[in-house]
Structure I
Amino acid sequence: MSTRVRIENLTKNFGNVSALDNFSLEVDPGEFMVLLGPSGCGKTTAVRCIAGLSDPSSGTIHIGDQLVNGLPPRDRDIAMVFQNYALYPHMSVYDNIAFPLKMRKESKGNIRKKVEKISKLLEISQLIDRKPKELSGGQMQRVALGRALVREPKVFLMDEPLSNLDAKMRAYMRTEIKKLQRKVGITTIYITHDQIEAMSMADRIAIMDHGLIQQVGTPQEVYSKPSNTFVAGFTGSPPMNFLECEVSRSNSHLLFEISGSFLVRSESGALRNVFDRLYGKGESPAKVTLGIRPRDIHIRNDQERSDLTIDCILSFVEMLGDDTVLEVNIGKNSMKVLTNSMMTDTRQDLSVGQHMSLGISHEKLHFFNAQTGVRRGESKQ
């Protein structure tokens, strides 16, 4: 039976520094929850408090129906996988996996049965007699997972478990861990600073900054409707472009100005309707942070019409196989465009310094409050 984790108003102070500030989160039974954020945002502190390795300054932690504040780690029925795997170098794979069961003084027969079951599940049965120094990084990761799983814990905590692997192995282990978690159904809290890991593995993501949760949602929700500019800039690769604009109306047109210079005039009725809904129909210019994802921009030809058209100068081209990243200059501002390499080749030859015309659909534009960074028309989650 999977277990719910409920954290309410968790605060952790180190002297005058607040590592967690009223951190509240509910993880559903069997859910794969990812805590995502930059180094120092408080995600490791949160997990250490859940595990009982650090005492919160205030707030409560419930695992299932039990309040676990004050309980030692061994009594919380939680298993944790660390960044460095923490395997015992003098022990075989079998003994590393069996160690928590031996500490419980389970019978040898029961231990062997459980270790063999976990080894088969993780496809490491052939490694059972090896020492950690004889294993690859991916194999050591599987052994660390096996040692945690063999306890049959209520909750699984993972602290940057893939950061020591190379890119190819990280991609492989992302898939394997997610498939394994679905198979065993253990409630899992996984922390990372890698948004690709978060987006590809999570059922839901809690995005953190400076000890605060900025948004909780599915990968699609935080990508499509980021609650503020921090979330918008932390999800997606390359990250979202931001343009500080003043937007005003002229008859049926919208006029966008950036850094005091005319940027673009939009005659799109659809874009005008979106803007009126978000900002009302006042005549004074509205200061707006305009967010545009690089993959939502396309190179226009002379026959195309777009809700928003931006003229720019190409300053850099980066080939990424199937995709090409273009960096363009709009006055003193720069912006990135992600385009399909084959599509780019058929449209025009790209050369640094050339003038380009870019188009964006009104459905792909994000409007944020220029002062607070909060998504316009949306409350902060």
Structure II
Amino acid sequence: MTLSSFPPPLASHGIEFQGVCKRFGTADSDPLVVDHISFAVPRGTLTTILGPSGCGKTTTLRMIAGLESPTAGRIFIDGHDVTTLGPAQRNVSLVFQSYALFPHMNVIDNVCYGLRMSGLGKAQVREKARAMLDTVGLHGLDQRRPAELSGGQQQRVALARALALEPAVLLFDEPLSNLDARLRRAMREEIRTLQQRLSLTVAYVTHDQSEALAVSDQIIVMNKGAIAQRGAPSELYEQPASEFVAGFMGEAMLFEGTNQASQPPGGAPGHADLGPLRVPSPPSLASGPVKIAVRPEAWIIGPATTAGLAARLTKRTYLGSIMEYTFASALGEIFVVSPLVKAPLDVGAPVSLTLADHGVSVVAG
């Protein structure tokens, strides 16, 4: 597809990529790190770019920021073509993984740093910086140095500094990876609340699926420089388009199955056979071998009967709010998560397993 064939950028989009690719090197034989991707981030929404190490997500974020130039394609911010513009001309702020605070400056001077270049008077700069510190919950910590703050507080300082510049687009590069699990959960909630309250346009890079599900309006899953799938968090979790997305978006076991395609209008809907179990399949899927992705929470444990999949418990683990079970079955080992912690099964117990109507998806084999 040529650039001229792309539709004009929409003003309602905070970020738009049209056929963007990136290779490091000048030879045509050099591999593409980002391979002709197109997507849009509507204004006032948060899109997470998710994927394994080396998939191209950080390079994509750096191209939005202007820190890398695309090899081909066009980039728009707020409807303006910024493909050839440098970082300072894009009205974009980037919050780094390492926070990038100046250790010799106190909190308010760190936040004031970028504002001093904006042409505001000294009093206005400090007033605006204090307002941003209040916004991120750091009132009264103006005079502390970064070394005197917790990891979460340092992250808030970096966020206040970025917000103070009133960017059209705010970018996060693995912002929570340096925090412990409890603080990471609290900070992702704060970032999401702030983004929604201020109607910020945000592109957020992470490799953490739970983080992406928690904060996003849209998730873009990348693999080997290309977009594997994009959509709402629930869509990617419940309706993955490929084996890769099914395995990457949360924990799932993949089973071999056989699909029976849907019949012409008015006929039988499509379904896939997983041993004795039958799973609805997408209308577009042809008959033949398929992969069936099953989340651990999708299994329903029932008493041993002739219905369902016969299984026997081989291992159990108590985790407070859930039980983790491993069953032996004709399909192989099956991992199941159950909220029924007050009535745990005994190892060796025979059961019948059936499937819920969520957490199960059929993809091409």
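Where does the value 2.0 come from, among I, II, when distance in nm of label points 7 Å out along Cα→Cβ at positions 78 and 94 is the thing being computed? Intermediate results must be reported in sequence, preceding the final value.
Details: I: 3.3; II: 2.0.
Source structure for this number: II.
Distance in nm of label points 7 Å out along Cα→Cβ at positions 166 and 230 computed as 3.6: which structure among I, II? Intermediate results must be reported in sequence, preceding the final value.
Details: I: 3.6; II: 2.9.
Derived from the structure labelled I.
Kindly point out which one of I, II the value 113 was derived from, the read-out being volume of the Cα convex hull per residue in Å³, for residues 54-101 alone. Before the final figure, lay out the partial values.
Numbers: I: 113; II: 91.
Computing volume of the Cα convex hull per residue in Å³, for residues 54-101 alone on every structure in I, II gives 113 only for I.
Read-outs throughout are calculated quantities, based only on the coordinates presented, and are distinct from any laboratory measurement. The structure displayed is predicted, hence computed values, not measured ones. Cβ atoms are built from the backbone, for glycine too; each structure is taken alone.
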